[in-house]
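Engineer: The structures come next, written out as structure tokens.
Derivation of every value follows stated rules applied to the coordinates shown; laboratory data play no part. Note that this is a predicted model, so its numbers are computed, not measured. Cβ atoms are built from the backbone, for glycine too; each structure is taken alone.
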Structure I
Amino acid sequence: MINPTQNSYVIIGHSAASLTAAQAIRSNDASGDITIIAAEDNLAYSPVLLTYYISGKIGRNDLFLTDTAFYRKNNIKLLQGKRAEKLDTENRMVNLEDGTSVRYDKLLIATGSSPKKLNISDETLPGIFTLKTLADADNILSHSASKKDVAILGGGLIGLQAANALARSGKNITVVIGSSQVMSQNIDQDCSAIISKFIQESGFTVLYNNSVTKISEKQNRLLLALNNGEEIMTDTIIAGKGVSPNIQLTKDSGINTNYGIPVNDAMQTNISNVFAAGDVAEGDNLATGKQQIIATWPNACQQGKTAGANMTGSNISFKGLNGNICSFLDKAIASVGITKIDSENYFETTHTEPGSGVYRKLVFNNNDEIVGAVFLEAVSDIGIVRNMVNKKIKVPASQRKQLARSPISYSTFYHKLMKS
């Protein structure tokens with residue numbers, strides 16, 4: 001058993017939320033013990049960059065966020081390759097899979113998420129992968145090196161970026177999507193329609209409104225049976241059907257769970273000395289007013305920083321704001337806040353330039369506050385829009401079309417609106 005001294009901080013998980021929490025703790029407490037429990041036997045890395053890694057755009061070493069000097073400098077004990085199995089919140093213990101235990105005074109759960117299962121037969125056959133960990137990426141590269149055909153299951157951001165990455169290395173790509181649009185969690189239907197046109201022009205085969213009912217081996221390849229009766233033969237399958245928060249170790253711990261782990265604005269769970277952050281934490285969404293998981297890198301970093309500071313006795317708060325900015329097929333895509341209107345309480349203003357592929361939409365509530373945006377190509381001002389959403393800036397109806405038409409200039413629009 002590891003017995004840290006008083007003021008022992010234990011963090012389960014080893015990515016964005018974990019590292020920013022550890023830094024915040026050390027900034028406020030120079031002498032407390034910090035232990036990070038990492039299930040993987042690697043230094044911390046960015047899963048966001050895995051598609052760039054499999055495309056060859058970046059090398060393996062470029063994935064890592066830290067080196068061993070970081071842990072020495074901050075006096076952090078890193079337990080690599082140690083999986084937390086169960087929490088004993090009454091005795092303040094984290095029980096590990098190898099039978100050892102770690103005691104804590106303050107605990108942060110930053111366990112992230114795991115890919116959803118396909119829930120079909122034979123989904124563990126050789127050649128079927130997810131893309132969530134460095135081991136996943138290495139296995140994909142090793143398996144597909146001499147293969148030509150790849151099937152991507154799912155039309156979300158990770159699946160499409162994986163498709164794009166492998167297409168760059170000369171693979172034939174088929175994407176199977178259960179709905180009628182791509183990136184349904186990130187963008188609206190109109191923006192998706194434009195991106196779908198780019199996908200078609202890129203040479204991908206995209207099968208909308210389809211799902212895989214069975215996977216089997218045939219002649220050393222993989223045969224996919226679809227719900228419409230068609231079949232696809234491929235060499236490699238990457239399943240990108242979304243993720244689920246890793247809340248398994250909270251079972252019977254007394255920690256409340258929903259889809260993830262609900263937290264207040266201080267990142268506290270219902271147990272005062274237990275915090276949660278990152279893709280496992282359900283915090284308040286500034287735009288919607290609802291509790292939800294916001295699975296983005298910036299949100300994880302800010303939640304981790306907030307949790308770490310409050311674990312040392314600070315009193316700061318944070319409300320998340322969903323949003324993303326990425327590149328797909330060399331097209332920049334950005335979103336923030338509410339991107340789809342599902343009630344009469346919201347209004348949208350759009351601007352499109354069909355020739356250039358530019359699409360810009362701003363969303364407002366019935367108080368005239370800007371609450372969201374979706375941009376394609378002309379995305380340079382997404383940070384300004386994010387600030388406007390954060391600050392609940394009101395935009396008169398007469399100015400909305402101009403805001404949507406071209407990137408927002410801080411000096412001519414944002415500053416003026418802030419002063420009004």
Structure II
Amino acid sequence: MSQPKFLQIHTLTSYPGTLLNRDDAGFAKRLPFGGATRTRVSSQCLKYHWRNFEGENALHDVEEFEKTFRSRETFQRKLAQPLIADGYPAHLVRAGTGVLKEFLLSGKKASKSDVEKLINPGEKDDPWSELKTSQITIFGEPEMRYLRDLVKSKIDELKEDYSVFWDNDQVTDKETISEAAELIRDFDKGDLKKNLKGLKSASGLDAAMFGRMVTSDILARGDAAIHVAHAFTTHEEESESDYFSAVDELRRDEPEESGELGAGHINSTELSSGLFYNYVVVDVPLLISNLEGVERSEWKDADKTLAAEVVKRLIHIVSTVSPGAKLGSTAPYSYAQCLFVEAGNSQPRTLANAFQQPVSKNSNGVLANSYHELGSYIKDMDQMYGNSSDRKLAATGPKESLLKLMELDSITSVPDIANWAANQIKGA
């Protein structure tokens with residue numbers, strides 16, 4: 001099959017004695033499913049670790065694609081501070097940055113009085129706090145570079161007539177401040193919108209893959225091309241409270257000095273174990289559209305090289321990169337024991353319902369029983385709906401029944417599946 005519209009990635013990964021994803025009380029996150037409570041890992045947790053992975057097949061190492069900034073302080077750190085470091089007056093930089101912040105996030109011009117306060121904040125404790133956003137924003141380096149140049153050019157226009165700002169970092173003349181504020185807030189919305197839209201890979205790889213929500217009509221909203229489900233255990237949760245203590249070594253070695261013996265710290269934490277099912281969908285036309293800056297309807301004619309490389313890396317990362325808290329005390333690193341990838345044009349469908357009834361923990365083992373349930377469910381679904389997808393399977397352990405139920409001839413390695421998926425994107 002050439003140029004499928006969807007890739008579906010399914011994994012089964014076992015983790016012993018870990019705390020992969022904690023809730024607000026510090027316990028393992030949970031999910032009720034099929035009348036039983038399961039341990040789960042949120043999709044946000046998974047995406048965070050995949051985005052920020054450092055190592056072979058890291059997403060941020062994709063050539064010719066720049067990074068994305070996810071922060072409440074992007075305007076201050078990535079727009080204002082570099083301009084000040086280049087010698088531009090801090091009060092004008094602050095004002096120009098504040099104007100653009102308001103424009104980009106609300107679609108409205110900042111009021112003249114607000115801009116005047118940015119230029120001359122008076123006794124305000126921290127005028128730079130005005131550049132922080134109430135929520136995390138997502139901007140790409142190309143966007144920030146363009147916005148820096150925009151503020152820079154606007155300030156350059158003021159230098160001849162308002163050199164006082166370069167000579168004095170405490171300008172207080174109201175008329176001068178008022179005139180400068182009026183000029184520095186004069187950005188054209190139409191040009192700003194058009195120029196941002198014309199930037200290639202404007203919002204960065206992160207937003208191209210996982211989307212970007214915006215509320216103004218100036219920035220381009222990006223729908224997520226990669227959809228990630230919450231991972232959960234195929235069986236009922238298995239957890240225990242781990243009591244631990246930390247020895248105060250000075251007290252231990254010199255009890256006569258402290259007058260005490262024993263631990264310097266006593267606490268408990270929850271540990272869990274389980275075989276997790278994870279599900280990821282790649283919307284191929286949208287991924288190509290987001291990466292190449294073309295309309296979704298034009299995806300077949302666009303260059304697919306970058307999308308193929310992203311998908312290749314993604315499959316490696318989904319299979320081998322572990323989420324996890326308490327790294328130092330649980331070493332929560334594990335590779336998937338099963339990777340199943342499908343390429344096709346039909347609407348994607350999760351295989352989570354294979355585990356709607358919790359997998360038994362009998363003598364066959366959780367992995368073998370999960371394989372049986374997964375294979376049986378796929379066979380039932382194929383009998384009901386037919387199979388129109390191309391499939392590849394990599395698996396360890398008692399995989400023979402899984403192969404038979406899926407009607408596959410052989411096991412494939414993870415690198416071979418990643419290369420196969422990349423070729424599917426290219427239509428090769």
Structure III
Amino acid sequence: MDKLIISGGHPLHGEVMISGAKNAALPLMAASLLTSEPCTISNVPNLVDVETMAELLTHLGVSIERDGDQVIVHAKKPAGEASYDIVRKMRASYYVLGPLLGRLREARISLPGGCAIGARPIDLHIKGMEKLGAEINVEGGYVNAKAARLKGAEIFLEGTKGPSVGATINVMMVAVLAKGTTRIIGAAAEPEVCNVAAFLRKMGASISGDGTHEITIRGVDKLHGAEFKCTPDRIEAGTYAVAAAITRGRLILRNAPSAHMGNVIQPLLEAGAEIEASGNHLTVSMMRRPTPLVVNTAPYPGFPTDMQAQLMAWLSLGKGTSLITENIFENRFMQAMELVRMGAQITIKGNTAVIEGTDHLSGAEVMASDLRASAALVLAGLAAKGKTTVSRIYHLDRGYERLENKLAGVGAEIKRVSAPDEE
């Protein structure tokens with residue numbers, strides 16, 4: 001099992017190229033199931049989760065070709081069943097349910113199983129598809145869906161913790177081939193939803209209102225192949241922005257989607273970072289400790305839960321007391337106790353983390369629990385005095401393309417080493 005060894009205390013300087021967004025690439029690949037014609041998607045990051053989606057599509061009988069950052073998906077005659085052996089590797093596998101139901105009118109997909117950061121049920125996905133005319137039952141760990149016909153409907157999707165990105169995308173992918181008009185009320189407005197909607201439009205779908213909480217879809221008979229570019233990863237860009245700030249360095253983030261990053265840029269500015277946006281580039285610098293913040297995670301355009309752990313690592317080096325309240329997932333402070341091992345002063349009270357800033361962190365052996373917690377520990381290691389060893393970094397490979405290479409290229413002392421598998 002690989003580990004990262006980081007010698008901290010080196011300010012980062014230089015340029016980082018931001019990769020395509022994993023959270024857009026996965027549903028884009030799944031959406032290619034909606035047509036028998038080839039679809040070419042560019043700016044696709046080279047990640048474990050992308051490889052897993054390609055493996056899932058291959059399992060369904062789909063042809064996949066990869067050339068650099070370009071993926072060609074040709075779903076000429078896909079199968080309608082995805083087994084547990086493949087689905088269990090990645091929760092986002094549920095994205096194939098909507099396209100298969102929309103195109104084949106039936107699908108049998110294994111439930112994806114648990115998640116380290118908390119429950120992420122697919123009940124909203126199922127309720128939305130049932131509104132469109134599908135008959136769905138869950139039995140033996142599988143979702144069995146059939147629809148003699150699909151008909152547009154008015155669907156309320158917002159859950160108890162806000163709009164669901166996954167449910168919005170999945171229901172949208174069914175509705176594009178349903179007869180009549182569908183209105184998704186309480187839709188997620190994330191940029192990744194807009195990216196998928198734009199791809200579907202290029203395939204011949206009729207969709208409006210994406211980027212708001214009400215999306216209208218007018219069903220069409222058939223979709224065709226298309227060429228499309230995956231949006232850049234706003235969370236990766238945010239992570240490198242914090243890397244510049246926490247090391248008191250200066251980074252130029254190329255291909256950063258600054259138009260969709262106001263919810264990340266604003267708190268960084270408030271805490272003292274200097275940020276300049278120019279076209280699709282961001283320049284981030286910071287030469288002092290951050291001032292305290294009060295942050296609440298929320299659905300887009302609020303502060304993203306996927307940036308909460310990274311911000312915690314930075315604020316642990318701040319002047320004064322910061323508060324972070326996690327409103328999306330119930331178990332997403334797992335990085336906190338590992339940061340405490342490095343000298344951070346963090347107390348968890350319910351769904352709020354109280355962070356008493358300290359003037360330095362010390363390198364330690366720490367263990368990652370999920371993707372964004374892993375990133376937070378790497379950031380802390382970059383700023384800490386001494387050596388930090390981050391284990392279980394397979395989480396990082398799911399969502400950050402060539403992380404250690406990109407960091408090393410801007411001055412970090414970081415290397416990946418192989419170690420015996422842990423029990």
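Engineer: If Rg and Dmax of the Cα atoms in Å is calculated from each of I, II, III, which structure is the one that comes out at 27.3, 84?
Structural biologist: Value 27.3, 84 for Rg and Dmax of the Cα atoms in Å corresponds to II out of I, II, III.
Engineer: Looking at structures I, II, III, which one was relative contact order in percent (Cα under 8 Å, 6 or more apart) calculated from, given that it came out as 15?
Structural biologist: Answer by label: I.
Engineer: I would also like to ask the following. One of I, II, III was used to compute mean count of other Cβ atoms within 10 Å over residues 182-189, and the result was 16.2. Which label is that?
Structural biologist: II
Engineer: From which structure (I, II, III) was distance in nm of label points 7 Å out along Cα→Cβ at positions 14 and 222 calculated, if the value obtained is 3.8?
Structural biologist: Here the read-out was taken from II.
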